[in-house]
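Enquirer: Listed below are the structures to be examined.
Values in this text are rule-based calculations from the coordinates and carry no lab data. This is a predicted model, so every value here is computed, not measured. Cβ atoms are built from the backbone, for glycine too; each structure is taken alone.
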Structure 1
Amino acid sequence: MRIGEGCLILSTSFSTEPYLVQLGDRVAIASGVRFITHNGLAFRLRQTYPDVQLFAPITVGDDTIIGLNAIVLPGTAIGKGCFINAGAVVRGMIPDDSAVGGNPAQITGKVSEMLARLPDNPGRLDVYSLAPEERRERIERHFGLR
């Protein structure tokens, strides 16, 4: 497997051919994400071609985030700066700056537009570097749970 610099990888499911997966720089992979580099349809050809297997590489561009439990299918090329939503089943060519979600995954917007709206998001809290207890207190207070 080729992994770029500054990546955050919380999944261990990189198929039986991890060498066919290439991640760019600063890619974040959430837990439960699965990369599948082979096509099980080859099983149907085994009577005629006993050793047949079907493979295709997967590439992920720089600055891309892949959310919880997404599945990336063989031959997928995800562009730079993309956001793949949790649970998405991704196949094919995903252009740079795409937000993607669903099964089958579809482009739902542009990441650059989402990022521009982020500072005004009502759920935005600057608590990343806080200790867990203080973070919880601030989050609960923000949402009126205290």
Structure 2
Amino acid sequence: MKTSANGLSKLEKREGVRYRAYLDTKGIPTIGVGHTGPEVRLGLVWTADEVRIALEKDVKVCEDCINQYVAVPLEQHQFDALVSFIFNVGRGAFMRSTMLKKINQGDMEGAAKEFDRWHIPPEIIKRRDSERNQFMGI
């Protein structure tokens, strides 16, 4: 599966789009739509095309993770919510998560409840609630 246009739009709203590098809440240099990496340093400025290219690559990493580790069919809204979640917490955290175990057991209601376990730091609660609702198709 691939992320829908709606899923990308929601991800961009959750992350924000910044053309000038900044320090995120953990002090990590970030640019574009939540992009981090060794090439990102304060003072860096990107064009809209550079932001789009980085976002496509970053989203593909999330999509590949889901397509590789989720063993049951997903609805598009579930897939999109998981892309947003993995984009934020990382592949490793998702791959070790109870959420993934519940998804692969076909327990989508239980998996949806797992979003609430990721309300750390407190500033992320709104995002997690939005991802959970998206996963549930609300």
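Enquirer: Quick one: FRET efficiency 1/(1 + (r/R0)^6) of positions 35 and 75 (r between Cβ atoms, R0 = 30 Å, to 0.05) came out at 0.65 when computed from one of 1, 2, so which one is it?
Expert: Considering all the candidates, the number was obtained from 2.
Enquirer: Quick check on the output: 18.0 is mean count of other Cβ atoms within 10 Å over residues 19-26, derived from one of 1, 2. Which one produced it? Write down the numbers at each step before the final one.
Expert: On the way: 1: 18.0; 2: 11.8.
The value was obtained from structure 1.
Enquirer: If you work out relative contact order in percent (Cα under 8 Å, 6 or more apart) for 1, 2, which one comes out largest?
Expert: Numbers: 1: 15; 2: 21.
Answer by largest value of relative contact order in percent (Cα under 8 Å, 6 or more apart): 2.
Enquirer: Looking at FRET efficiency 1/(1 + (r/R0)^6) of positions 27 and 43 (r between Cβ atoms, R0 = 30 Å, to 0.05), point out which structure of 1, 2 has the largest value.
Expert: Details: 1: 0.45; 2: 1.00.
Checked 1, 2; max of FRET efficiency 1/(1 + (r/R0)^6) of positions 27 and 43 (r between Cβ atoms, R0 = 30 Å, to 0.05) sits with 2.
Enquirer: 1, 2: which one has helix-only ellipticity at 222 nm (-39500 (n - 2.57) for each DSSP H run of 4 or more, over all residues; to 500), as calculated, at -3500? Intermediate values should be presented prior to the final figure.
Expert: Values: 1: -3500; 2: -17000.
Checking each candidate, the match is 1.
Enquirer: Okay, moving on. One of 1, 2 was used to compute semi-axes √(5λ) of the Cα gyration tensor in Å, and the result was 26, 16, 13. Which label is that? Kindly include the intermediate steps, with their values, before the conclusion.
Expert: Working: 1: 35, 16, 14; 2: 26, 16, 13.
For semi-axes √(5λ) of the Cα gyration tensor in Å, the value 26, 16, 13 is produced by structure 2.
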